[in-house]
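The next part holds the structures, each set out as structure tokens.
No lab work stands behind these numbers, since they all come straight from the coordinates. As the structure is a prediction and not an experimental result, all values here were calculated from the model. Cβ atoms are built from the backbone, for glycine too; each structure is taken alone.
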Structure 1
Amino acid sequence: MEIKICGPGCAKCNEAFDLAAKVIAESGKDVTLTKITDFQEIAQLGVFSTPAVVVENEIKCVGKVPTQKELLSWIVDGS
């Protein structure tokens, strides 16, 4: 599974990345976590507000830091 955190590196983007890393570690699942800071690459994913979370190329969250519960459900359930 691949999760991408999109954002220029602002406080909320860093918070989303750190939270995702924590939830991934706690889940024990095999997940690749990537931080995308290039605006062109972010736009190509269809994201126009940050922070954003993209799970398996599906935009799950835009413009806010997701909750721990949301992240865990995307990792465990894939939903």
Structure 2
Amino acid sequence: MQVESLFAFLIIGAIAGWLAGKIMKGGGFGLFGNIVVGVIGATIGGYVFGLVNIEAEGMLGSIVIATVGAGILLFIVGAIER
């Protein structure tokens, strides 16, 4: 993986984690927390969107998929915590 790709991956993860935090909890998790939530969310979102044969292209599409996946992750974590 090239440095530019890694940097873009981390930026998308941070944005997606922050957006999911705002949507699900009303706040973010700090830079590192947002990146972790966003990266895991990207994996979950990619899997879920793949199941229903929906593809997204470009940075905006990646952010949407990662945000949806991060929202799913936060929903599951919130349900387990209760």
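Kindly point out which one of 1, 2 the value -12000 was derived from, the read-out being helix-only ellipticity at 222 nm (-39500 (n - 2.57) for each DSSP H run of 4 or more, over all residues; to 500). Attributed to the structure labelled 1.
Where does the value 34 come from, among 1, 2, when relative contact order in percent (Cα under 8 Å, 6 or more apart) is the thing being computed? That value comes from structure 2. When distance in nm of label points 7 Å out along Cα→Cβ at positions 33 and 65 is computed for each of 1, 2, the one that comes out at 2.7 is 2. Give the label, chosen from 1, 2, of the structure having the highest value of mean count of other Cβ atoms within 10 Å over residues 41-48. Checked 1, 2; max of mean count of other Cβ atoms within 10 Å over residues 41-48 sits with 2.
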